[in-house]
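Take a look at the structures listed below.
Nothing in this text is a laboratory measurement; each read-out follows from the coordinates by a stated rule. Treat the numbers as computed from the prediction; the structure is a model and nothing was measured.
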Structure P
Amino acid sequence: MKEKTILHLVSYYKKQKSLSQKVKLLFYAVKNSIDFLLTYCLISYLKELTFDIEEKLKKTLNYQSKVVHLLQKKISSEIFDYLYYAHIKTKKKPLRLLLISISSLLKNI
């Protein structure tokens, strides 16, 4: 009877140890799968975030380019008008007129 009990206990211990090892293996497999999924999700999120930032920067750059273009066009037009009307009024030589006009514009800024 004692021998059967001891054999039964030894068998139970071996099964328990085997089950514990299987649970550990299962735990590590699940942990690795979760780590992989988290890494994949993080990479996907970072790619999407980067794409969104790039798109917003492109839109901002495009808007700024349009504003700069319109500003340059307006300034060029105003300079041309100023030089044209100053030339009509004074009848001075173009180079001298340009220098006077530039210095006059700089004073007004």
Structure Q
Amino acid sequence: MFLFLCIYILQVIFYIFVKLYSVIFDKAHVTVVKLKEKLFFGGILELLLESYLELVITGYLNSKAPIFTSNGDRISAFVGYFSLFICCFCMPAAYLWMLKQPLTRFNDSDF
């Protein structure tokens, strides 16, 4: 997850430099549009999916093979169960709630 986040930040920094370059020289405008679509739509979805899978793996491993040798292990088991609860109940409920909303709500400037 951390590696993907670092790569994403480097891509955003590259986007800023290309955006500044396209302001000075107009020929990089097509590249800026492609990078913007990739970074701010596909990249964010990729990071969310990766973090969701990390939470599922954490919860699964701590529920199937917990280790209770120290206080840190007890806390990690609690975090694992909590992340499994978030992945199995809270996140799907939030996604279903968003799917039930009318599209005009997402197009408002208040959103």
Structure R
Amino acid sequence: MAACSEIGTHPMQRLLEMVSLEEEKLIVYESIKPNIEVLAFHVKGNYVLISSLQVLTQQHFNEIVEIIMGFFDQLVLDQYGICIINKVIQLVKLEEQKERIVGMLGANCIEIV
């Protein structure tokens, strides 16, 4: 996977900066969706996932957030995963998702600190 390789990560991030068309956003979504967990915990892949979150449509972003919530507890304790959580917190728009994130952070507060 280029997104997790030493050589492929940087070009992938630059490519994502140029995404603007709906078709391109759909390609990004379909490409990352099956690999979200791998990307989130990977030293290089998490940068590609963060860049992807910034270009997705709101609907696709919300779907990715729901997937991320499935392993949220592990992400908040991981040095690379926490970067994903930070970006999600910055970008999340749905009140229900915000409330769930706050609740999950509160539940993990002692472990996070």
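Quick notes on this structure:
- Origin of the derived value -20000 (helix-only ellipticity at 222 nm (-39500 (n - 2.57) for each DSSP H run of 4 or more, over all residues; to 500); candidates P, Q, R): R
- Which entry (P, Q, R) yields the derived value 52 for percent of Cα pairs over 24 Å apart: Q
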